1. Match the computed value 12 of relative contact order in percent (Cα under 8 Å, 6 or more apart) to one of the structures 1, 2, and report its label.
2. Given 17.0, 50 as the derived value for Rg and Dmax of the Cα atoms in Å, for residues 48-119 alone, which of the supplied structures 1, 2 does it correspond to?
3. For which of 1, 2 does distance in nm of label points 7 Å out along Cα→Cβ at positions 136 and 160, calculated from the coordinates, equal 3.0?
4. Can you say which of 1, 2 returns 29, 23, 16 when semi-axes √(5λ) of the Cα gyration tensor in Å is computed?
5. Figure out for me which of the structures 1, 2 the number -14000 belongs to, where helix-only ellipticity at 222 nm (-39500 (n - 2.57) for each DSSP H run of 4 or more, over all residues; to 500) was derived from the coordinates.
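Here, each number is a calculation from the coordinates, and none is a lab measurement. Being a predicted model, the structure only gives us computed values, none of them experimental. Cβ atoms are built from the backbone, for glycine too; each structure is taken alone.
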Structure 1
Amino acid sequence: MIEKPIEIQTLTAGPANQVLWLKGRTESYIFKWLRHSQRFGLDRSAEFELQQQLAATGLAPDVIALDPTQWVLQRYVEGTPMNSFALGQTEKLKVTAQALALVHQQQPAWQGTTLWQKCDAYAAKLGGAISSQLLQFKQALKSNRAQVLCHFDLAFAHILVNQKLTIVDWEYAGWGDRLTDIASSIEINQLDDPSADALCHYYRQYSDTVIDNHELNDHRLFVRWLNQQWTTLLNQE
C-alpha cells in the first residue's frame, strides 16, 4: 500500500515514457506510462529487474510495482537532474565520468540483452540496407574487451545529484562495450571535442581505463548511425 498522493505533477517525458510525480505528505513516487516498448524492442520486465538490483546499491530508484505492458511505479528519489543543476561544465563532466565508471563496475546477476541483440531487432524492423550496415559496424568494432553493463542513454538529465549519484531511465541498458557507452554520452550531451577529451580524462581517473581516441571516434560514428535508426523507428506509423 502506498501513501495517497495530495498532488500530481506531470514531468518532462521522453518518447518511451510519460512521467507523473505523485507527491504525498511523507512519501512521493514516480509513475511512468510505458510507451513504444514493442517498437523499440524494449523488454520492460528485464529493464526493471535490472533496476531493482541496482536500487539495492543506491544507483537506481526502487521499483514498487510494475505492469511491464503499461506502467511502472517507482519510489521518488530526492535529487536534482544534472542538466538543471547549477554546476559548471567541468563539474558536469566529472560527475558524468563518475556515473559511467560506476555503471561499468556493476556486476548484476542479470541476463539482459546485449546492445548487438537490440540492434538486430532494429534491423529486422527496418530492413533494406540496415542489416548490411549493421554487419559492417559489428566487424569494425570487434574487440577483445570484456563486455560491461552500460546505460546507453546517459544524458545529464538522467543523473540526479544529491548526497549520492542516482541514475534514472534504464530502458536502453544492456551489456556492451564501454566505449559505446562513453560515445553515447558524448553524443547525447552534444559535447564538443575539448569536453569529450575531458570526459575521457576524468573517466580514466575513476576507472583506471585509458580511452583510445581513434577507437572512440569509431564508436561515435556507430552511435550516430544507431540514433538515426532509432529516430526512423520512432517516426514509423
Structure 2
Amino acid sequence: MNTISEQLKGYLLQYVEGITRRSKGNKYDCPLCGSGSGPNGTGAFSISSGGEHWKCFACNKSGNIFDLIGHIEHLPDYNLQLKKATELFITIMTPIQQQETYVDFSPFIAMTCQAINKTNYPQKRGFNRETIEFFNLGYFDGTPVQQNLVTQLMGYNPFKHPALIIPYPGIGYFIARVIEPNGEHKYIKPLREKAGPEPLFNLKALYNKNGHAVFITEGQLDAISIMQAGGEAVAIGGNRWPGSRENY
C-alpha cells in the first residue's frame, strides 16, 4: 500500500539538500556530526541508491527520513517525526506522486542520460559538466532503442528532432527542449493522461528555510542557469502561474 509515510520516505534527498551541502564523492556534509565541513571538504554522509536511506560513515548514524528528522528536530517519537515530515512535505506532493496509475518515465530518462555526451547543446547554454550531471540532463538522438522505449511509454513517438531531456528530480517526469531550430514545437512534454498535470520544476526551493530569494522562471533551463550561478529558482513551464497549482 502506497501510504503517506511511504511517500514521505521519498523526500529524503530534498530534506538533506535543504539542511546541508554536497561534498566530494557524491556525499554530503553530515548535519549531525559535521563531517565534511572541515578544510578537506570530504563528507561521510551518504544516501542510498534507492533514495530512502542515509548513513554517516563518520558518526555511524543511519536511518530513513523520519530518523533524520528525529535527530535534527530532537523528536525521539516516531509519531512526532511523521507529523513533522508531513508538515514539511505534504503540501508539495504533486499529483504524479499521489496517483499510481500514471506512467513513470524514469527508464527513458536514464537512457537519454547515457547519450548526453553526443551533444554540446548544454555547453552552448553555458552549463558546466557538474551542472549537467547534477540535473541528469539527457539527449534524445533518435536511435531505434530510444524511439521504441518512448513509444512504449507514451503510446506514440512525439519526437521528430533531437532534443535535450530535462528530468524533474525524483518523480519520473520530464520536459524535452527540441534542439532542431526548425522544429514544429520548442518543447515536448508527456501527455496529461499519461503523466498527470505538469508539476513545478525544483518545487522544493519554495520551501527552503535559509531565507534566500527564489526566482520564478518560465523555462526549466532558465531555472537551472540561476541555480548554477548559486541562486534558487523554480520553473513554472509557461508565462503564467498555473491555476491548478494555486495552493502551492
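1. 2
2. The read-out comes from structure 2.
3. 2
4. Matching structure: 1.
5. Going through each structure in turn, the value belongs to 1.
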